[in-house]
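No value in this document is a laboratory result; all are computed from the given coordinates. All values reported here derive from a predicted model rather than from experimental measurement. Cβ atoms are built from the backbone, for glycine too; each structure is taken alone.
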Structure 1
Amino acid sequence: MRRKTFDILASLGGIVVVVALLIAGALATWGYSFASDNVRDQLSQQQITFPAKGSPALASPEIGPYLNQYAGQQLTTGPQAKAYADHFIAVHLAEMPYGGVYAKVSAAAQADPKNTTLQTEVQTVFRGTTLRGLLLEAYAFSVFATIAFWAAIASFSLAFLMAILVGFGFWHSRRVAPDTEILVHEVPQTSAA
């Protein structure tokens, strides 16, 4: 095969790879934007605000060190959602009877249906665990958004690098002699004795 033909074919293949990487980068950018916007919009609608700085709600050593950085802010990001779920709601649930575990409180309430205190605790624990689960779900989607963001950067960077290599491929195809061969198998000559 002629070297010039090989260079052109390899460069054309490189163009296909560049286009594929650009499409992947665009899709990853869209995924990042979609997930980030939805997490922010959904969390904003809940209008959850962290306790103010110096608030007694932040005094606990199980809460304060994790939430002081967000004191007084509205909860709008995945990391904020995780902090609130794991270091505010979970702490308060753990302080409830049965450790705030819904299955345990529910079983106790079913065993004693006339106990209004247990019936109220079932509702409180259910609401707390549901909100905690929803906040952790928002955090998970924010992680997906971050992964998509870095995937987009990697795709665009690789597309740029591949475009440079394609340019070199075409450049080389113009400089190589038209009759230069590549992958030629030479038959060894035998000497006649």
Structure 2
Amino acid sequence: MPHTTDPDAPLIRLASASPRRRELLAGIDLPVEVHPVDLDETPLPGEAPEAYVQRLAEEKARAGAAGSALPTLGSDTAVVCDDAILGKPRDREHAAAMLRSLSGRSHRVLTAVAVTGPAGLLSVCVTTRVTLREISDAEIAAYWATGEPVDKAGGYAIQGRAALFVSRLEGSHSAVVGLPLFETAELLARQGVPLWCES
């Protein structure tokens, strides 16, 4: 059921171009106004991974909120292995190196969410532990050939073919995709965003 008389009226602004985040929000029937922001995402010297993703989520939310009365959501996700942040692969060799480093091991996926609104700037960081089975070089090459790893942190997409590599997940599946829906809903509710239609 729609939240308002106009079901297409956006309830929040999304400071992200990520189609995965749009799809997750559409899955809970939350119409959004997409307003991507362009920020320098270089980690600060000595910055811990948790602090890094939370800082970026908050900076995105603040930048995206400019000129809008809508609550604005910013988010950032990082794949972390041995306390090193694995970004998006530069090329095939970089993607293969990352997947080899994750093969047969557990790693952390950190996703931070920040929402501006009447309650100020609210944010949370969610940690999910993902374990991948052993992945052969042939599988890594075949996976790269699908095109899926190109723009994904850590070089894999859990919502795609890489699901075949995941032997265990402890935490939020949607956070690994790009947005922890449980925690996001809590932040939005605190900002007064209606998530359910009252009958």
Value 43 of relative contact order in percent (Cα under 8 Å, 6 or more apart) was derived from the coordinates of, among 1, 2, structure 1
One of 1, 2 was used to calculate mean projected area of the Cα convex hull in nm², yielding 11.8; that structure is 2
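Given a computed value of 1.00 for FRET efficiency 1/(1 + (r/R0)^6) of positions 16 and 64 (r between Cβ atoms, R0 = 25 Å, to 0.05), which structure among 1, 2 does it belong to?
Values: 1: 0.00; 2: 1.00.
For FRET efficiency 1/(1 + (r/R0)^6) of positions 16 and 64 (r between Cβ atoms, R0 = 25 Å, to 0.05), the value 1.00 is produced by structure 2.
As an exercise: helix-only ellipticity at 222 nm (-39500 (n - 2.57) for each DSSP H run of 4 or more, over all residues; to 500), calculated from one structure in 1, 2, equals -9000. Which structure is it?
Numbers: 1: -23500; 2: -9000.
Clearly, the read-out refers to 2.
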Computing mean count of other Cβ atoms within 10 Å over residues 40-47 for each of 1, 2, the value 9.9 comes from structure 2
The value 2.9 for distance in nm of label points 7 Å out along Cα→Cβ at positions 144 and 168, derived from one of 1, 2, belongs to structure 2
Structures 1, 2 compared on distance in nm of label points 7 Å out along Cα→Cβ at positions 120 and 136: the greatest is 2
